[in-house]
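Heads up, there are several structures right after this.
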Structure P
Amino acid sequence: MNWTSYLEYFDHVLQHAAQTPPYDQEDYLHYAQLNHARMKRWIKQGSLTTATKQALSTIDRPQRWILITEPWCGDAAHIVPFIEKMSAENPLITLEIQLRDSDSEIDRYLTNGGKAIPKLIIRDEAGKDIAVWGPRPQACQELFIALKESGQDFEQQKIALQKWYNEDKGMAIQEEVSALATCVECK
């Protein structure tokens, strides 16, 4: 699906949660509602840096970005809008969104054996993987691992990660993804 289809799907989930598993479960619906608000905020307020725009403008061959995500994913609420903004910056980039739990390619791109999302796969015009990124910016992933190892419960982890994303304002995702998309050695 494309970006517009994903936004329509997200709205459909919220409007028809009772008929849309897993959103028929209270926890999943709650996460989706929070994530929708967070995502809309980043769509409206998030912006790309000049450096990110300049880097993406150097892409001179078609790239297909496959983004694997789900509305229930808290990290995705902060990341997906920036990936969409970056993909829209260069007409040679095509963004395709796959739902992790519905016939996605996630099984080929596991993180430590798990289906962690969001996951971004950048492919060249021949369909060869140039780079794989995700599920979080490196500094955020390090924070997540430290929180888990220190025994923080799920609620404490969520609060700490939310704070990290709010303070970072999409800078790390921009730096990491633009570097991968423009990496000459990676191609």
Structure Q
Amino acid sequence: MKQLKEFDIPFVGLKLGKHQFDYQIDNSFFEAFNYDEFASAAVEVKVVLEKKSTMLELLIEGDGAVNVPCDLTDEPFDLPVDGKLHLVVKFGDEYNDENEELLIIPHGEHQINIAQYIYEMMVLAVPAKRVHPGVKDGTLSSDILKKLEEFQPKEENKNNDGDTDPRWDTLKKLLTDK
């Protein structure tokens, strides 16, 4: 991963209080992390940094869409995504990012890079199973869906008189005989 300089927030010159930063994320952002799951991405990220005397609080919110293939049909579609991350930045003796909601940076630092946090937030905002909305409402027509319906298991037909297959009756006796 290369360092994305546009995501550096210099907090030394900022006054105490809230400050907002806006970013437009596209596919080149994810390519910098060698992440190629998205065909395209258009996400608007808003970062609210609240500077306090002893720490910083970051509220990162992302909202937009990523173009991904459907897990069932492999048809590409725009999947709406939104993510939210709250991060507390404190100052200490050495850098420590073991806790996902708390970042400790050395006292001499004057800026923070939030690219990794935006990346993780947006990748985790994508659901594990991505299904095209046309599959859910039945409007998508594709060869793959037709094949899936063709191979879908059929329900077992029962005899008209309510009896089941006699081969199963013999097996059921094994369960009742003791």
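Read-outs throughout are calculated quantities, based only on the coordinates presented, and are distinct from any laboratory measurement. Small disclaimer: the values here were computed from a predicted structure and weren't measured. Cβ atoms are built from the backbone, for glycine too; each structure is taken alone.
Taking helix-only ellipticity at 222 nm (-39500 (n - 2.57) for each DSSP H run of 4 or more, over all residues; to 500) from the coordinates of each of P, Q, which one would give -6000?
Details: P: -16000; Q: -6000.
So the calculation was done on Q.
As an exercise: relative contact order in percent (Cα under 8 Å, 6 or more apart), calculated from one structure in P, Q, equals 18. Which structure is it?
Numbers: P: 23; Q: 18.
Structure Q accounts for this read-out.
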task = Of the structures P, Q, report the one carrying the highest value of mean count of other Cβ atoms within 10 Å over residues 11-18.
result = P
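Taking 121 as the value of volume of the Cα convex hull per residue in Å³ derived from one of the structures shown (P, Q), identify that structure. Please report the intermediate quantities before stating the final value.
Working: P: 121; Q: 239.
The value was obtained from structure P.
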